[in-house]
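The data blocks that follow each hold one structure.
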Structure 1
Amino acid sequence: MSSPAKIKPKVAIYWAASCGGCETTVVDIGEPLLDVVSQIEFVLWPVALDFKYHHVKAMPDKSIDVCLFNGAIRTSEQEEMAHLMRAKSKILVAFGACAHMGGIPGLADFTTREKIFQTSYKDVPTVDKSEKAMPKVKTEVPEGTLQLPEIYESVYRLSDIVDVEYILPGCPPTSEQVVLFLTALLQGKLPPVGSVFGETKNLCSECKRPRQEKRIKTIFRPYEKKPNPDECLLDQGFFCMGPVTRAGCRTQCVNANMSCRGCYGPTEGVNDIGVAFVSAIASAIDSKDEKEIKQIIESIPDLTGTVYRFSAPSFVLKEPKKKEPSKHE
């Protein structure tokens, strides 16, 4: 008598406000993906498979074993999908830096929706500057009402909207990390709920460049000086966020002579990656004069945009964001 067929875990992947890099990292797994795919069943993956929203809505609640949700929440449609995937999934994963911390879309939090619209639809010289070019949630046409998602004033992390079981960090997470996560799922060996699926140590701990904690007088941008590939970038005066950034990316940027920008998020015990790094780099400056230290740090163009490149919505010193009303609340 043959044994009953093993039930495959149902997996969903969804893409909200992000660049699509997290989707690409899944495809980039290559041959090992075939082995993983043979053991799971995709029930939603809009970028690769033809599933519609109504297919998901028809599924029983908690019928999806795990959803890898990438992207921040910026529109009403994305919020609706966050609530829908939360209802349908047993495990919801903030997949990548945008879902985890707000990511690059989160830099919009340093301005306003009004200014973004003004720049995008009126100030750019190549666009129609009439009022008709401005996006509207509802537009009446002879055929009926056309409707677009509402763009919110603020950018939200996935965890700002719904509860999340795990975080898979990175911009994007490495393909190896995705395989490790799916393998842990298949083997029933996922870490405790609430865990960040990755390293607890900082990037410097896995960087092959020896750090001597040299004192620096100048902070360089990448084009201003050719870095020595055998020396710590921070020791050379480059703005490398390795000391406060979680390891797990295989130091890919640093290996390519580019400084870490913090896409894997803060290490354990760090609440605000930007504040932590400004403190770290201030302590590395070769001066005891507070005014000089401040001048050196302020010489960095767009300091807040640099230290919060991937985490602006996580900025703890910002004025608390007022959540837009939601039909789910």
Structure 2
Amino acid sequence: MHIAIGRVILGCVAAMLLTLPGPAAAQAWPQRTVRLILPLGPGSATDVTARLYAERLSERWGKPVVVENRPGPDALTAVAGFIAARDEHTLLFSFGGPVTINPVVYDKLTYDPDRDLVPIVSASDSFLAVAASASSNIASLDELVAHAKGAPGTLNWAATAGLPQFAFAGFVRSAGLDMVQVGYRDFSPALQDMSEGRISVVITGLVPLLPLAQAGKARILAVTNRMRSPAAPDIRTATEAGFPALAVDGFQGFFGWRDMPDELRQRIAADVRAVATDPVLAERLKAIGQAVRVGTTADFIAMIDEQRGKITRIVRAGGPKP
């Protein structure tokens, strides 16, 4: 009887600590298994990245960290599941779309991106790249622009949904190009079509483009990120090539729940920064076309604000809608 009462008291104390606004909440957390909800399916680069971090954070926290895949359009399914959990041991691990693209392109959302998804810390940068079919004889962004202006309407392009599509649509408009967008429900055929010359230009993740470039079927013109990819350091960034309008970062990171105590937020951010120093983590991210990118919570917020501002300008100029 006394043991049972004692367990009840301990449980109540633990629950009270997690609701405290001060350092006690951060010191007491986690009390049990931590869930990471993801907007993409197993095997995706985001999934692999989340599992690499989960493994190391589990060791650091002394509690299991499990990944839960909730794939769905524009991350809406994952976000809905995260918010519905109402659980201080559930985090969202996501690309920026739920807080940078969705608030701009959707007239109504079932969540408040500024309150329901609290940025904690970035984790990685996913590299996006622009490539041209070898048959197009385009070997640089300068040549792409010259060709498109010299023969309006003769070049077409395809992009994976989300950030790549918005980035290239903004580039086409800012450069005054007349190019035809081709849509795909599944992007794999787009790569095949580019390799066979039916699609002139694609923008997608860097990794699937590398084999095509090595086989002589495509030329990678630039990565969109602000830094060069460790997996292909010889490929210039769009900014280095003179086209900053095409520059976007495919960052991913951790988000917390509404009204998350700031002390806990900073504690988790510090733990993520600590495990990110593992050189094995960096090598494994490199293999899937990513790079470690961590910083402060303020840095993460600045990334989000910058990307949302860019998407807003693209959409207001007539960019794509869902």
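A short reminder: the numbers here are calculations on the coordinates, not readings from a lab. Computed from a predicted structure; not experimentally measured. Cβ atoms are built from the backbone, for glycine too; each structure is taken alone.
Values for this structure:
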quantity: Mean projected area of the Cα convex hull in nm², for residues 220-307 alone - highest-scoring structure of 1, 2; calculated: 2
quantity: Winner on relative contact order in percent (Cα under 8 Å, 6 or more apart) once structures 1, 2 are ranked, highest first; calculated: 2
quantity: Winner on FRET efficiency 1/(1 + (r/R0)^6) of positions 76 and 284 (r between Cβ atoms, R0 = 25 Å, to 0.05) once structures 1, 2 are ranked, highest first; calculated: 2
quantity: At a computed -13000 (helix-only ellipticity at 222 nm (-39500 (n - 2.57) for each DSSP H run of 4 or more, over all residues; to 500)), which of 1, 2; calculated: 2
quantity: Structure with the greatest value (metric mean count of other Cβ atoms within 10 Å over residues 28-35, set 1, 2); calculated: 2
quantity: Which entry (1, 2) yields the derived value 6, 25, 32, 21, 10, 4, 2, 1, 0 for P(r) over Cα pairs in 10 Å bins from 0, in percent; calculated: 2
